[in-house]
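Multiple structures follow.
Rule-based calculations on the coordinates, nothing more; no lab input. The structure displayed is predicted, hence computed values, not measured ones. Cβ atoms are built from the backbone, for glycine too; each structure is taken alone.
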Structure P
Amino acid sequence: MRKRSCVILLCLLAFGLLTNHVFAAEPTNENKLVPEEGEYGFFVFEIGSPTMIFNGKTEEIDPDFKTAPLLIKGTTLLPIRIIIEKLGGTLKWDEAMNTIDIKYNGKSITLQIGHKTALVDNEEKMLHVEAVILKNRTMIPLRFVAESLGLKVYWHGDHKISISTNALKDTFSSDRFSTEDLSIYDAVLKKQIRLGMAKKEIDNWFGFQPEKDYMGTYNYEGLEVYYRDGKAAGLMVSSGNNLSTRFSTVRNVNLLTTKKEVQQKYGVSVEKDSGDSDLYATFIFLKEDQGVDGSLVKLESLPLPNEPMKNKYYISFLFNGNKQKTISHLLISDFEFAMYSK
């Protein structure tokens, strides 16, 4: 009996060592797409204008008061309640203490009118310009509050500024690619639109059937989709159709991403030795297996004209001429559409 028990114990130990070895061998940095919690929000403000653009729609910043953002010592100030409440946060005004308490996504900020210090999660921070009251409206430093709450802030020229929530978190590596990369993530719908998806399914997600547009594409609120035989063969996003972070690659690359950040996410492009490397970043991939899911191999250069196009895919970025070299056009497609637009 004792001998049998020892044999069983040894078998269990061996199994435990084996399974521990198997579990330890599993990759810990597997590529993952993780949508941010909470509502997506993208705001565009213009100095001197009482209206803003929120998720593509024009609204008043301070309804009934026509208050507009203004610049003081290079800092944008505006009534910030509408931003906080649209994102699901709260703002409370204490008239006796002249303080504003803001809470959003687990973070808190307390500002006092006329004081150049603020409490951010109970830690004291210095302000470049303090909150003020002008014409009975409380004006708050936009960048300080937005960045303290974890939002992203962008300047567009001298008078336009945008802020957005983070649409995605990701763990994608620049040396590992998969069919996940052949899709566009919509931060409003919180869905991935993939190459090969049927038009009927994409129409249902967006809730409408758009008219056929330029080059046979269909425009879904800023995302252009080209179909071949009823399935998506090209996905395009351009700054001409929208100025937001709503649409991105699964590596969290969107219209406000810089060229440097693209290179960090995707590595070296095929234009590395050409004069176009300053304007474009193009990446060509080969899908080796025939399944729906699978890995992609990044090619070092464009295929030759006589090479077969099947199972080859194209991800390309065109950059603006601004200082940051942000993206003006983004294209994900199969190789036939990329090369011949058909």
Structure Q
Amino acid sequence: MKLVSYKTEDREHLGIFINGHIYNLNSCDKLLPNNMNEFLQGGVELMDRAKKADAQIKDGSLQAKEEIFYEVLAPVPHPASCRDGYAFRQHVAAARRNRKVDMIAEFDQYPIFYFTNHNAIQGPGEIECMPDHFEKLDFELEVAVVIGKKGRNIKAAEADEYIAGYMVMNDMSARTLQMEEMLLNLGPAKGKDFSTVIGPWLVTPDELETYKVPAKEGHVGTNYNLKMTCRVNGVELSNGNMADMDWTFAEIIERCAYGVDILPGDVIGSGTVGTGCLLELNGTGLLNDPNYKVQWLQPGDIVEMEITGLGALSNTIKKVDTDFSILALKKK
């Protein structure tokens, strides 16, 4: 099942996406809430009711209301929180190699994550960026999960049961801001907090059953053979696979939930897939060719991320009309 949040006349709704059409879930079953947050709070019972409606629309036994004029939002427009992990060894190793530093041994010892701004979650459409963001503006190609039930001190062996679904995620990054703040060993924060994009819909785990693959040796949890690509202005720049995750979402959730509650509506990203950002691509290019022409996102660029089974997420980069700069406020 593909769950989608959308807006009509400034009102948010919850629907299901079937064969290119959106159907309002509340119109299918009045016991189903008309927004994603309340739906996720309802846990397995509401998920099962939604799956029943999805199946009935597909087999023709339910004539549901099809939406005609709408704006697609982030599947979870108002997450309870947003964390981002560091699961792909290929990306981490390449980034460190490009900086001419050794691979960090701690990567293989435990999965890490950071918190980002859950109030800056976006879906398909325009991403508004300030002038300072364009100082090395970057995309990051990731997968994200949404938590479907409350839990604490969850073991990795049971953690997949807490996943309501999967989405494409673009962890937007302003690299100059990010690198400056991380010199002080704090962050990432300001270089990341302006936009995190998820979408176009939330895909429930049952839809991905045929793509299941074992976790890598020594790891616990489910993984999937899902091709991941990113195109900028129609040109493919990134190509990876979710199956390349070293740390599974189950292991990341185990760490997230240690000593704290995870809640329905929490979003957790995988971290960047190998080749999944311009920082890595530029670094690799320069390592191999000193004359390599580096690339960063510019106003008007169209960023399209696509993951097998999860759909395609498209965004257009827009520059805010202002000259306000926090980089210019630095003390000498």
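Points worth noting:
- Top of P, Q by distance in nm of label points 7 Å out along Cα→Cβ at positions 85 and 261, largest first: P
- Comparison of P, Q by FRET efficiency 1/(1 + (r/R0)^6) of positions 125 and 157 (r between Cβ atoms, R0 = 25 Å, to 0.05) - largest value held by: P
- Structures P, Q, by mean count of other Cβ atoms within 10 Å over residues 181-188: label with the highest value: P
- Identity of the structure behind 0.3 (criterion: distance in nm of label points 7 Å out along Cα→Cβ at positions 301 and 317, calculated), options P, Q: Q
- Structure (P, Q) behind the derived value 152 of volume of the Cα convex hull per residue in Å³, for residues 93-172 alone: Q
- With distance in nm of label points 7 Å out along Cα→Cβ at positions 141 and 229 derived as 0.9, matching label from P, Q: Q
- Origin of the derived value 20.5 (Kirkwood radius over Cα pairs in Å; candidates P, Q): Q
- Origin of the derived value 13 (relative contact order in percent (Cα under 8 Å, 6 or more apart); candidates P, Q): P
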